[in-house]
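Please go over the structures that come below.
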Structure P
Amino acid sequence: MEIRKLTSEDAENYRALRHEALLKNPEAFSSSYEDEKGNEAEHYGQRLDNKSTYTFGAFDEDQLVGVVTLVPEGKVKLKHRANIFAMYVTSSQRSRGIGKELVKTAIQQAAELNSVEQIHLTVTSSNEPAKKLYASLGFKEYGVEKNAMRIEGTYYDEDLMVLFL
């Protein structure tokens with residue numbers, strides 16, 4: 001397995017995996033498939049080439065099987081923070097340590113930025129495997145946002161987690 005930063009060259013593969021994630025695990029993302037289904041590969045290519053974000057992909061041979069995005073804060077008062085978004089591993093590849101390696105890569109990138117002292121993320125409160133993964137890497141829960149998302153009339157809480165570098 002290879003993990004590397006994605007570029008616009010990976011846009012079509014990223015688009016396919018992103019749409020899969022939004023369809024199969026809608027409760028794990030604030031975006032919905034309906035929000036993004038019209039986005040072409042070029043849209044994702046611009047996102048992947050953005051110099052202020054870092055999207056890493058895990059490849060099994062040439063197949064993109066997992067992704068995570070690290071977004072450092074841009075405002076002067078918040079430059080000591082970064083956020084992890086859009087973490088996903090395709091279901092057939094779970095329980096192989098891919099998610100852990102992706103998050104470790106994002107943490108390493110944050111540490112290399114020097115200004116980042118803490119990494120924040122949110123995780124659906126009912127997603128025990130993801131919460132265990134983040135806790136195993138040192139993330140601590142510091143709050144719960146009740147009814148953070150509503151999908152077809154069902155509310156989902158989100159745990160707020162932080163890792164101090």
Structure Q
Amino acid sequence: MSIIKHPDQRVAVFIDTQNIYHSARNLYKSYVNFGNVLKEAVAGRKLIRAVAYVITSEAGDEKAFFDALTKFGIETKTKDLQIFSSGAKKADWDVGLAVDAIKMSHKVDTVIIISGDGDFIPLVEYLQMNGGTQVEVVAFGKSTSMNLKEACDDFLDLSENPNKYLMRAGRR
């Protein structure tokens with residue numbers, strides 16, 4: 001994939017926090033350094049908006065994490081963890097992220113999705129076809145849908161230099 005990234009390009013970043021968090025935990029037993037990921041994804045371009053979609057747990061101990069995201073210039077959208085009578089839990093922001101990306105796409109040149117979830121392929125294709133928005137994906141390649149990598153205009157593989165994008169447990 002060969003795309004041009006220039007300083008006047010307006011970008012919006014949408015972070016599937018659960019996806020990227022769990023990828024880092026499962027692959028590397030580490031936490032994501034969202035500040036470094038955002039900086040690398042934006043690549044010196046004009047950041048218009050960065051949004052992280054997060055789930056609040058039963059314990060509600062995410063405040064420090066949310067504060068850290070805000071310090072990096074990332075706004076948070078929260079949703080409560082759903083717990084069903086069967087005991088099953090659900091934490092999903094895919095539709096919210098997709099709707100926000102579509103609404104924002106008319107105000108930017110590039111949409112960056114930080115997630116390896118193949119469910120975002122229809123979103124990528126829609127953004128590319130309707131308005132010609134450049135769509136980039138940032139995720140750990142080892143846990144990213146191959147079809148998502150192929151659908152996007154550019155893919156930044158965090159697995160190529162994981163130490164740059166991870167922190168040891170205990171530091172967020």
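Given a computed value of 19 for relative contact order in percent (Cα under 8 Å, 6 or more apart), which structure among P, Q does it belong to?
Numbers: P: 19; Q: 29.
Computing relative contact order in percent (Cα under 8 Å, 6 or more apart) on every structure in P, Q gives 19 only for P.
Given 1.3 as the derived value for distance in nm of label points 7 Å out along Cα→Cβ at positions 27 and 99, which of the supplied structures P, Q does it correspond to?
It was calculated from structure P.
Using the calculated result 0.4 for distance in nm of label points 7 Å out along Cα→Cβ at positions 19 and 139, pick out the matching structure from P, Q.
Q
No lab work stands behind these numbers, since they all come straight from the coordinates. Keep in mind it's a predicted model, so treat the numbers as computed, not measured. Cβ atoms are built from the backbone, for glycine too; each structure is taken alone.
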